[in-house]
1. Supply the structure label, taken from I, II, corresponding to relative contact order in percent (Cα under 8 Å, 6 or more apart) with the calculated value 17.
2. One of I, II was used to compute helix-only ellipticity at 222 nm (-39500 (n - 2.57) for each DSSP H run of 4 or more, over all residues; to 500), and the result was -11000. Which label is that?
3. Given a value of 16.7, 51 for Rg and Dmax of the Cα atoms in Å, calculated from one of I, II, which structure does it belong to?
4. Out of I, II, which one gives 1.3 for distance in nm of label points 7 Å out along Cα→Cβ at positions 62 and 86 as computed from the coordinates?
5. Could you tell me which structure in I, II was used to calculate FRET efficiency 1/(1 + (r/R0)^6) of positions 22 and 54 (r between Cβ atoms, R0 = 41 Å, to 0.05) as 0.65?
6. As an exercise: mean count of other Cβ atoms within 10 Å over residues 126-133, calculated from one structure in I, II, equals 17.0. Which structure is it?
7. Once distance in nm of label points 7 Å out along Cα→Cβ at positions 174 and 206 is calculated for all of I, II, which comes out largest?
Structure I
């Protein structure tokens, strides 16, 4: 449909498009987390189920990840915001009404993009990263940027660009405070990477526009039956919100 999508650096963004009903002009755009890609099991499961319900879905790999062009060491939240805005531009040019769902760092990308780009009409955060500086320190504090690797995996070098960007952003909370769009947050109570308390912070004082679903016992990847619970929650929420809208 979109043929080749390239960001402003000219790097090709790899994506898969799942068609829903032709009458439904909403498009769910799904972004992955750190070291993930568009074929992450959670991303794929969500995309396939939502498309079966009648909404088209575009899942993609941020540049530097998966089969998208670019270098992984340049994969930062700030650059991924630019990738997402590229996709939003293409989607709206084709007449789609964008909804964004992001997992882990992809959620932070969605929040920060929505704070400066009104084209995102509904927002979904899945185990969303909130305190970026704390995340970086907790997960990679003992790794030397430019020399070591994320979680010891040589495919994912920890770059100075990544660390500096995470520290500069520090937290998405200040920018999130200005968001009034409908927002669903789904988080596992046993998340070992991003604590559920991060999502709880985002819904405080925003109970009318934001909804938090806590999945008991779910880990950060929502593995096992938690995947189905997450997808069911997203589909239920989308159905309720789009009936209203």
Structure II
């Protein structure tokens, strides 16, 4: 990881990275080749492809190459296993997003690149796309429980950081003066929303999120929409800049 800048207030990426620092031991992912690590990998793949109702402990055990009793030993019930899977997926998405953002990213450009990177991280993994859709379609309470369990080390902490950055940008006249949570909702909905409406977009617009050509076109236009619509152009909202 890059050396941490002395003036932390200049970059939102470092603030986001600090959210994951100090993650309690019980929330840390197990080594991927350990029995619990293999169980989580197998459970993630099967849950993404078949859904909660069709997920069997026997199938997970066979795919993870472990005795079925080991799943109960490490995770207890199927519901508990799925809950931990959701929690770990949130953490991994956050890690992937932060890893792909330029550490020195500042100003309005942060609000352009953040949702783009989030969407890119999701679309790169077909299992992640399916997992997200299944979680939201079958029981969104699993997602909200996982968010609460992670607390400040997960989406809650990251959201607070982005809200602070929005307020700071507004104070400098770089973002429009509106409710900060509305801006954050717009950024999140722009990324997650496309994942959920992709099947509809395929029928109505012949747009496929997993098609690289479609994605390159949308990515370029998405940047322009955020940069010109929210940030007021390449240099930010100069018309609202304060002395």
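1. Values: I: 17; II: 22.
Structure I accounts for this read-out.
2. Details: I: -11000; II: -22500.
Source structure: I.
3. Details: I: 16.7, 51; II: 19.7, 67.
The value was obtained from structure I.
4. I
5. Computing FRET efficiency 1/(1 + (r/R0)^6) of positions 22 and 54 (r between Cβ atoms, R0 = 41 Å, to 0.05) on every structure in I, II gives 0.65 only for II.
6. Details: I: 24.5; II: 17.0.
Answer for the origin of the read-out: II.
7. Working: I: 1.6; II: 4.1.
Going through I, II one by one, distance in nm of label points 7 Å out along Cα→Cβ at positions 174 and 206 peaks for structure II.
Values in this text are rule-based calculations from the coordinates and carry no lab data. Keep in mind that this is a model prediction, so the values were computed, not measured. Cβ atoms are built from the backbone, for glycine too; each structure is taken alone.
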